[in-house]
Structure I
Amino acid sequence: MHKKQSFALALVLNWTFSAIAAPPNAVGAGEGALEIIAWPGYIERGTSDKSYDWVTPFEKETGCKVTVKTAATSDEMVTLMNQGTYDLVTASGDASLRLIAGKRVQEVNVALVPSWKSIDAHFQNAAWHTVDGKHYGVPYQWGPNVLGYNTKVFKSAPDSWSVVFEAMNLPDGKPNKGRVQAFDGPIYIADAALYLMSKRPELGIKDPYELNEAQYAAALELLRQQRQLVARYWHDVNVQVQDFTSEGLAASSTWPFQVNTLKGNKQPMASVIPREGATGWADTTMLHANAKHPNCAYKWFEWSLNPKVQGDLAAWFGSVPVVAAACKGNKLLGDNGCKNNQADQVSRVRFWKTPQSKCATQGSCVPYSRWTTDYIAIMGGR
């Protein structure tokens, strides 16, 4: 989910997917440890709030001591998986195929994950973790990249992403220049493309992650225009929370996590999926090709699909469970929690995936390596 994109460039062109290692046939005794790369707030042990702890019970049940390394972007996750010896990573769709192509993750034997059958059909065989019928991870949570806005500026919800892409006066009569943010990651080019699908239908964009040269050029031009408006390119959730709190931020793409945090802090914050729809993330827990603790990893796979874990995580992060049973009867999430977190909007979300030169909607598309190089240039004012 920036500047740690150096390695991200290397794995995109002319990919050849192949089996990395034969998956295990059984889960043995835990090795006593488990090292996970995760988004901030994804693996909680009650440090911030004692009510949110799905690590300590896992450790007590399995004997696997969990260590978490947080990462702020997908590109950072890819880099860490290439440099380190971590066991698991909670990868979004703009990282997962790169990890598979780079042979950094191994196939998962889903027969060893009894709760696999409980996963929502939208995500069980999703293209961002399933290649040639083989699964390279276990779905974890999903959510949209919503339009967050200050309710003192917008008395009613904005209905278009134009408020962050086009120069205009906002409802409070002040210009949006210097009062909006954009995501600090090349996958944000897809947000521009999604907006252009409605704004400029003559471009013929069918998939915001599959752009030909003309479509891609139009997206870059829109982003260069937006550069004049952007106060900050965000990737740190805590910094964005602070910007909405005290830096006069009026609107931005954001995650439900920041929205929920700001609401919890009694800030004038709300969010919406505008008429154009939204991009989004569907995260997958993936096992390193050379994991030192595979048995503990498989135990975590199963643990992560427990409805209580799924519900508690959704309540904390503002995400949506991949297990439907988690949406009812969870004390922290509440019976309306999944709906509040946009669960019923799944059909309007275009989930992150890594752009490739070979694409389904047209003959040839601009690959992710170009997205990375060009977006860095745009953020730098070029």
Structure II
Amino acid sequence: MSISEAAKKQGGLAGVVAGESAICTCGTGNGLNYYGYAIEDLAEHCEFEEVAYLLQYAKLPNTIELSEYKSKIIAARALSPELKAMLKLIPKGVHPMNVCQSAVALLGTLEAEKEDFSDQDEKIIRLLGVLPSVICFWHNYINGGKEIDFESKEDTIAGYFLEKLHQKTPPAEFVKAMHCSLILYAEHEFNASTFTARICASTRSDIFSAVAGAIGALRGPLHGGANEAAFGLISSFDNVEDAIAGVNNKLANKELLMGFGHRVYGLGGDPRNAVIKKWSKALSNDHKLFAISEAIENVMKEKRPSLPPNADFYSASAYHFMGIPTEYFTPIFIMSRVSGWCAHIKEQRANNKLIRPSSNYIGPEPMKFIQIHQRKKNKNE
């Protein structure tokens, strides 16, 4: 979608240019690129750590740089006794997004960033390393009372997360699919959570506060939580026929279907969708959920061609085929998008101006103040 097309959308600051960034092109006619590299190339040829390095340092690493970077992330995996103690206090039933947000906020007190931000790159690496451990430690503790360790032969975030979540060595195909998903979700310009992070950074707040705020924005079903809602839709049908009838009924009732449409993409659709759809199909082993997903997509293509599937739609089934519980779909988003958030925090800090927009006032005209004893009582009193 071009900027002029985006400007036609109403509300929510659609089409409003809120700043400059060198990090990502998104929906402006150039596809989705990170520092000039096409998302399709990155997803096909890279490990997630290569892309995280690209976002952090604005260049792709060579083999030595990548090896050193991965070693630093591995060294940042462990949880402190204080962080473990907090996670053990959070009861089952709490959404894992709130768990992650609480953990990041606590890290801001236990491992505070320096006031001059001179250690920001160290803190970014810490966040990349620790977030999968936070998710998997809490998951295993609340579901089985087990305190997992953080030792692993898996040298990537994708492999480590899958191993610690399921407590077994993940299939190579799962690890490749997870790399792809993490890369696709890593960065997406001035979306709601990234803009939240930049607003926090613009006040010269610390990186943990900015990331905790971004997690809060990501949690909502109109942003990161859409993948959970998309799976709820897909899994609600028993077969293709039920899906076709059910989606047609929902459209007739003007219900919102999560996983379709995107604020910045036009009829060409979200470029991430085609990439993750291939992985969903490969992992499905002809499972009925993939057929149901395609049936839903086809109905939408016919009835709502202006709302093509976005990255969340087939990500949902891909995660399910890897055995990942639905409530962890959006926390995976955090593990990925923290790389993009932190890139934007660094960029904001490098040329900072406080972000403080204005509103168009629509309230009452100036009114004469009436002291409380002179105000009329409510008729019902």
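Please state which of the structures I, II yields -18000 when helix-only ellipticity at 222 nm (-39500 (n - 2.57) for each DSSP H run of 4 or more, over all residues; to 500) is computed from it.
II
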Q) Out of I, II, which one gives 0.20 for FRET efficiency 1/(1 + (r/R0)^6) of positions 182 and 358 (r between Cβ atoms, R0 = 30 Å, to 0.05) as computed from the coordinates? A) II
Q.
Among I, II, considering only percent of Cα pairs over 30 Å apart, which has the greatest calculated value?
A. II
Q: For mean count of other Cβ atoms within 10 Å over residues 46-53, find whichever of I, II sits highest and give me its label.
A: II
(Q) When log10 I(q)/I(0) by the Debye sum over Cα atoms at q = 0.12, 0.17, 0.19 Å⁻¹, for residues 110-269 alone is computed for each of I, II, which one produces -0.77, -1.26, -1.34? (A) II
Q) Out of I, II, which one gives 4.9 for distance in nm of label points 7 Å out along Cα→Cβ at positions 94 and 366 as computed from the coordinates? A) II
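No lab work stands behind these numbers, since they all come straight from the coordinates. Small disclaimer: the values here were computed from a predicted structure and weren't measured. Cβ atoms are built from the backbone, for glycine too; each structure is taken alone.
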